[in-house]
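Following are the structures in question.
Please treat every number below as a calculation from the coordinates, not as lab data. Just so it is clear, the structure is predicted and the values come from calculations on it, not from any experiment. Cβ atoms are built from the backbone, for glycine too; each structure is taken alone.
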Structure P
Amino acid sequence: MMKKGSFCVFMLLVGICFLVPGLLSQQKNEEIASIVKEISADSLRQTVERLVAFGTRHTLSDTNSPTRGIGAARRWIGAEFTRFAADAGGRMTVTFHGTVVPKSARVPAPANIVNVVATLYPKDRNAPGADRLILITGHYDSRASDVMDIVSDAPGANDDGSGTALVLELARVLSHRTFDATIMFAALAGEEQGLLGATALADEAFAKGWKIEAVLNNDIVGNSMGGDGTVERSYVRVFSQSLSPSDTGAALRQRVMLGLEYDGASRTLARYVTEIARRYVPSFEALMVYRLDRFLRGGDHRPFHGRGFAAVRFSVAREHFDQQHQNIRMEGDREYGDLPQFMDFEYCANVARVNAATAASLVSAPSPPTGVRMRSSGLEYTTTLSWNKNSERDVDGYRILYRPTTSNLWDVSTTVQDTTITLPHSKDDFLFGVQAVDTAGNISLPSIPLPGR
């Protein structure tokens, strides 16, 4: 009788795959699991209620009052970041990232748009991969029904107090831990006036060549009941667009020829988020949506994706439009306004847990492999992949992902310690990816191979 291990080897050699969606390694890093457990729904609630107490956080509202307006809000956010930085042993800095934007349709005169940014550096900033950057964002500005109304109450509990609270919660939980790469926590301004703060930060990142590996944008992540009365607490939507503005001409033609229309940087990040959510938050799903954003809407991940960075948006499964961009009021028995009582803070905590697990996994993992190639020098029945060896000392091997061209998630994986592998599958029928794996089981983002000799 053939032994079980021998049977598995035999099946691999004859080229039979067990194509079960999500059949990937489930090894957990216990440190990341503990991070997930530390996320607090009560902490998120307290932060949202404090943000709502500023009355309005409209981008063009009062900047001098100590209690009301966007100026008071950003100073409080900065103070919270500074409080968390005290636990970071000098590794976290807090800055106010200001940019004067010109007059536009939603900005009647030049205005100073101020993002509040905390950056958590690795212990050894000179180590290989330490300059890799994970960016976690939410916008702290709010609005009433009239986008130009700068004086009416605009509590912005869910839009986007929820995203800002998530960013602060992750800063709180992650600040006293050390990682191999850099995390930037950004409370962005000017989203409701045209993605102004995000655009300014994305422009700087592009101009200075920041090595942004992932942008996790959170916008409206705190309610579970939709406007039609349905309740959905089991998943969050993760919006991603595959093609970017750089995918034009020869680059676009190559992507289409290789069947990589759905494997751009942002879409690859979305798949990674989905796998990490299943690993660390198994009762809550990160559901991919193959669009940049919802119809007639926009988010702060857009400027980053547009400049070629991997960027996704988290947003609730069910939206309630009476509780977005509305003055607080009653019309008959119908209540309008973006208030904390309409939020589900345990749902928001689950979204935060997915963000925390994703960010911690990325900054704990090695860099994605470079120089990944798929041999295409002749007709073959197999597929040979090769890549460069990672420079990090704790790399334990590499994980090879593959899936049929019609599958949206990676189906099968195998691991090797070498920097080349020949798989018993035709490159005509499958898509492939290569991840670096460290000794603790942390996995990098996949690198998608291009044809080579």
Structure Q
Amino acid sequence: MKRDRMAQLRSFWKEFRQVRFGVVGLVLFVVFLIGVVFEGPLLTYRDTNTRWRDMLYWTNSPRYAMPVWVNWFTSKDYAKSAVIEPHNVVEQTDGLRSVTMDFPYEYQAGRPPSDVLVDLAITGQVALSITVERPDGRTLTYTKQTSSSGSQQLRISVDQNLRERVYQMVASAEDPAIASARNPKQINAVGALFGKAQHGIFSEPEVLNGTYKTTLQVTLVGATAKLDRAQVVIAGGVSGILGTDGNKRDLWSGLVAGTKWALIIGLLTSLISVAVGVVYGVTSGYFGGWVDSLMNRIYEIFVSIPLLPILIVLSAVFKPSIWIMIIMMCVFFWVGPVKTVRSIALQLKENAYIEAAHGLGATHRRILFKHMIPQLVPYAFASMALAVPGAITYEASISLIGLGDATVVTWGQILFDAFSSGAVLQGIWWWIVPPGLAIALMGMTFAFIGFAMDTILNPKLRTR
């Protein structure tokens, strides 16, 4: 028995390999499966699944940063996002306690970063002194005092906090009339900080490459004061494999995290709905008579009800849930294989071995599940593969109009955030194309596999 099954599998695989688009679909499926299995190592941000909607988690990332590979196609490279850890840490305990550290940044891009931030976690009363030294020797200094009873996160931004200091540092390089007409609070501080000290530094700065050194001195006042963390964050124009969105979230991590939900939605919905549809269709065709008529009327009721409006209404009335959505799709998707299965069952029940089973006293359940349904397993697998794209598309459609489950990361949710933030109008293509392409590829994967299995298992479609 086992040898026969292995021989059948080998024969099926031999035929499947000859269907090229089926092999392509299988390769794509393996790629998606690898993405799910190795999700942890592939995620740039490990807590993406649980903190996708937590804006504090993405604070240190740049907003609307393009993918890093964009630099391959530009004459002027965008600055890459980076986190700089402290160097040359010196602690002093004579008198007041203090910590001094350097953050060197080698800047070699053709465009300035979006922002530069000093990110601190402090406790108690502290006094800060931040000095930024450019490659040409110009420096600026910023001081601040703060106090907190517990741990406090402090973020000092060049774009928001140091504009006047940057203006004072480079104003002498600009034409006096132009410099005096400029409002220090409205200049492009980051562009001026990374620009050459020459005319046009406020309007069209030419980048100054070299080593920028940020020196941080933290004076701790009192026994309870302490410095828990210090780092300098470069919010570049490019970040990660797929860039970031308007909420600073890493889109590559979102795409990887959404892969498992696409597979769960597609496979679980198709498995349940096709299993129910096959059993329903076989039962209807086997019993015939009034049972067949009644089951056909039920089928016609379900097949005539549009699913998408019902999903929209349920999602609007009740709290959106991915599991409720899967259940609702199963409730309506089962009608897909019924008619075909019923017609096959009408032919199968006339076979001699079914009549022999009746003669030997076999029960209806045994005939259905032992003799008839196993004959439909190949068709069921093909139907499952073809049903997966529809389930994924329905979820994406519901999420796209804002009625999806916001507690999970799905490709449809990413697209909804993109459209609601005006990504199309702003030309932020890297927020739209990757999730849309992923949905298309996932649908194409199972469509290819389903068509290949149908070609092999359906004698009418055989070409060999």
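Each of the structures P, Q was assessed by mean projected area of the Cα convex hull in nm²; the largest value belongs to Q.
When mean count of other Cβ atoms within 10 Å over residues 57-64 is computed for each of P, Q, the one that comes out at 21.1 is P. Which structure, out of P, Q, was P(r) over Cα pairs in 10 Å bins from 0, in percent, for residues 241-280 alone calculated from, if the result is 31, 42, 20, 7, 0? The value was obtained from structure P. Which structure, out of P, Q, was mean count of other Cβ atoms within 10 Å over residues 49-56 derived from, given a value of 14.1? Source structure: Q. Structures P, Q were shown, and log10 I(q)/I(0) by the Debye sum over Cα atoms at q = 0.18 Å⁻¹, for residues 273-328 alone at -0.73 was computed from Q. Out of P, Q, choose the structure whose coordinates give helix-only ellipticity at 222 nm (-39500 (n - 2.57) for each DSSP H run of 4 or more, over all residues; to 500) equal to -15000 when calculated. Attributed to the structure labelled Q. The value 24.4 for mean count of other Cβ atoms within 10 Å over residues 249-256 was derived from one model only; which of P, Q is it? Derived from the structure labelled Q.
With respect to mean count of other Cβ atoms within 10 Å over residues 169-176, the largest value across structures P, Q is given by P. In terms of distance in nm of label points 7 Å out along Cα→Cβ at positions 105 and 185, the structure with the greatest value among P, Q is P.
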